[in-house]
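Heads up, there are several structures right after this.
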Structure 1
Amino acid sequence: MKLMSLEMQNFKGFEHCQIQFDGNSAVFFGENGAGKSTILSAINYLMWNLVYRLNQQQGTAFKTVSADLVNIQAETLEISAQIEMDEHRYELYKMYRKPVPGRLASAITGKKEIDDLISDYMRLFGDEDRGIPVIVNYGTNRSVLKTPLRIRKNHDGFSKWTALERTLENELDYRTFFEWFRDREDYESERIRDIQDLSFRDSALECVRAAIHAMMPEFEGLQVKRNPLRLVTMKNGQEYNVDQLSDGEKCTLALMGDLARRLALANPGSSNPLEGQGIVLIDEIELHMHPSWQRKILTVLRQTFPNIQFIITTHSPQVLGEVNDQFRLFMVNSDEENHMTVETMDRMDGYDSNYILEEFMETTASNPDFLALLQKGYEALAREDLDKAGQQLRQAARIAGAEYPEVMRLDGALKRGKLRHAKHQER
């Protein structure tokens with residue numbers, strides 16, 4: 001299953017916008033409020049009906065489209081997406097009309113198209129041993145990991161359809177992740193006892209461990225411990241409660257671990273569930289991450305989950321500097337009247353972060369006060385005021401450090417100025 005295109009008309013700030021994915025992963029960037037999250041929201045609304053129907057397999061339910069989503073100057077909104085599955089195209093569609101005096105709000109949801117898609121979906125994937133594509137939305141509150149104090153003892157088990165539970169709610173379902181992990185650990189322990197083989201490892205748990213290790217190689221041995229109930233991991237040889245990790249570590253662990261869990265559930269007959277298919281939305285991929293992790297997250301996602309179509313938003317020049325030909329890149333803009341547009345961009349892999357900041361994000365790479373000190377330093381050199389230039393250099397070095405390239409350039413210019421001054425004095 002792949003997302004081929006998205007079209008929005010009067011959806012929030014987008015008067016009309018058409019985006020071609022053609023089944024490729026994509027990265028959207030732009031300023032705050034430009035409309036990046038709005039694009040994910042539109043996809044989320046369209047996918048909601050499909051996921052609900054697949055998960056419940058009875059009745060119908062549609063995520064409510066409300067008047068506040070309609071462009072303020074319009075009466076109706078329309079959003080649609082083209083989905084490709086087994087070389088066939090399907091359309092997901094929503095239309096909403098604002099209520100006016102004497103007329104109720106109206107909505108059209110493309111029920112027949114969804115019915116056709118679900119019928120073909122079940123024909124392709126209904127067999128319990130056949131893997132299913134995952135559809136997941138990770139919002140900006142995915143770092144909230146708090147170990148539940150109590151575990152539900154009587155759940156209905158974890159079938160492959162569990163992989164579609166609570167997938168589009170903008171938050172990570174950590175309780176279910178924890179319960180699933182403990183359930184698989186219990187199975188792993190029972191198998192070790194039954195077959196008398198201490199080296200046995202549950203394949204589903206190994207998927208989760210491998211995915212986390214791919215992004216966080218210093219982390220090993222994720223496991224549940226009792227009394228008190230907690231999830232722990234080894235970091236550089238020392239045990240940590242997951243609750244004790246930094247927000248960046250928790251956020252990354254949650255993302256990699258939950259997606260791997262869903263793929264393990266969705267592909268029960270696969271020897272490598274991480275190669276499962278699906279569509280995954282991630283808002284602000286760099287959330288709480290150290291810049292070094294931002295530099296590698298796209299590469300790790302593509303290598304760890306090679307058949308997932310990722311639709312990602314970011315503010316990070318480090319992330320953008322790793323956008324290669326495996327992703328489509330789009331810049332989202334918003335003008336003074338909040339009209340939103342999307343522009344297709346060329347890949348940026350290999351670009352310096354400072355260059356991306358200045359050329360594509362319209363901001364300086366350095367602190368304005370720091371830049372002002374450098375400017376005053378060069379102006380003092382032009383006046384041959386070496387003492388003043390040295391003073392500006394020392395202040396700049398206190399801010400950025402003596403090894404910072406721009407500080408070193410000013411230092412070199414000052415040394416050359418002093419040499420010229422000394423030669424002039426000798427004459």
Structure 2
Amino acid sequence: MKKVLVITYYWPPSGGPGIQRIIKFIRYFPSLGWQPIVLTVEKGDYPAIDETLVHKIPPECLVYRTPVWEPYDIYRKLTGKSKSEKIPTYVLNPSQQDSLPEKLAKWIRAKFFIPDARIGWFPYAIRKGVEIITREKIDIIYSSSPPHTVQLIAKYLAKKTNVKWVADFRDPWSEAFWVAELQKEGLVKKINIALEKSVLRQANAVTTVTDAIRDMLSHKVANRYEIIHNGFEQLFNQPVKSQRFIILFFGYLNKYQNWEPLCQAVARLPDAIRTNVELRFIGKVFEDFKSSFQKYQHLNLVFQDYLPHQELMEFAQQASILFRPLSTMAYASGAIGAKMFDYLALRKPILAIGEKDSVVGEVLHETQSGEIFETHEIENIANYIKTIYQQWEKYGYVILEEHPHLERYRTETNVQKLVDLFEEVLK
């Protein structure tokens with residue numbers, strides 16, 4: 001069995017979207033002839049915890065952990081937050097409600113932590129990485145980011161040991177909104193872009209999640225680029241009845257996602273329907289949105305903290321509609337997001353809001369999994385909700401049929417594609 005060194009910051013007990021791609025891929029590596037050997041951190045400052053993911057690690061997987069230094073405890077002290085409070089990945093982005101200590105903390109993050117706040121892992125990871133590669137006789141390195149510090153670690157190790165390397169980008173680097181906001185101009189931005197280009201130049205191949213991110217990266221540096229979707233492992237297509245008509249969003253609702261058209265549409269529904277509609281948000285919500293939600297207090301709004309992934313998927317089967325607000329960032333029309341594959345697996349109608357010619361819009365059309373609306377189409381959104389409501393009112397649940405085009409989004413299909421790439425890189 002060949003050996004792949006997987007370099008990832010996110011690893012159980014970490015939860016959230018950042019770990020889903022890696023944990024899914026690693027589950028399939030052994031059956032495809034590859035032993036996964038993981039290099040990760042000992043005690044990461046994770047934005048969410050999901051202890052149940054430990055049970056998804058295959059027995060063939062070896063895990064090496066190293067210490068890591070991170071700035072989040074300093075941030076907590078500066079801002080008066082408790083040591084146990086989880087810090088969302090994007091919390092260090094500017095907010096209108098920032099206090100002076102928060103502004104100071106974010107300025108320090110922007111100027112001194114390049115490419116990201118995980119750079120303190122670099123010295124520990126390269127020492128352990130060289131040891132692992134020598135001891136385990138690693139065939140190939142596979143690094144998945146963000147955080148993009150992971151790519152700098154992989155770049156160093158690949159050059160030091162002369163081992164082939166595939167770099168995986170789940171999100172853009174310098175164009176990502178949490179980077180673009182913090183490092184808008186000047187020397188810091190130039191350094192970040194130079195680091196990004198050096199990674200793209202040295203990697204033997206680059207994988208990413210959509211055509212748009214691939215094009216974004218390939219315009220900077222020519223290399224071999226492959227699209228590998230996160231995928232889903234199983235369909236949750238058994239009907240589950242619910243006493244309420246639930247429109248569900250889960251994940252992180254960031255400042256660039258336009259949620260308000262949904263609330264406006266629900267507010268227009270007839271009283272007999274609206275009183276049965278529950279708008280449930282599971283996960284984190286951008287701080288500035290909380291005051292905006294106040295004007296929709298007459299709606300049945302429910303906000304709930306992060307749930308372990310399996311528990312989340314079980315609860316989500318009670319939903320009648322899954323809400324997918326697209327980001328308004330420039331690259332967002334070409335993004336799909338890890339959450340989308342969970343949405344597809346649930347076989348519930350997906351109500352997306354954003355550009356109709358986006359990748360999300362294409363996937364919804366291709367798999368007949370829902371509809372996408374522009375932000376001004378409030379009446380059309382309300383009518384769509386009414387149509388789905390009628391199905392729920394008749395049966396007590398809403399479920400979509402399986403579609404043949406879903407096959408290309410299965411995890412197993414995509415891991416096979418990734419393993420084929422490993423083999424080609426090694427030739």
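Set 1, 2, criterion distance in nm of label points 7 Å out along Cα→Cβ at positions 126 and 406: the highest-scoring structure is 1. Comparing mean projected area of the Cα convex hull in nm², for residues 318-373 alone across structures 1, 2, the highest value is found for 1. When FRET efficiency 1/(1 + (r/R0)^6) of positions 158 and 358 (r between Cβ atoms, R0 = 41 Å, to 0.05) is computed for each of 1, 2, which one produces 0.25? It must be structure 1, since only it matches. Among the shown structures 1, 2, from which was the value 24.7 of Kirkwood radius over Cα pairs in Å calculated? Working through the options, I get structure 1. Source structure of the calculated read-out (mean count of other Cβ atoms within 10 Å over residues 342-349, 14.8) within 1, 2: 1.
The value 22.8 for mean count of other Cβ atoms within 10 Å over residues 278-285 was derived from one model only; which of 1, 2 is it?
Values: 1: 22.8; 2: 20.0.
The structure behind it is 1.
None of the figures in this text is laboratory data; all of them are computed from the coordinates on show. Remember, predicted model here, so these are calculated numbers, not experimental data. Cβ atoms are built from the backbone, for glycine too; each structure is taken alone.
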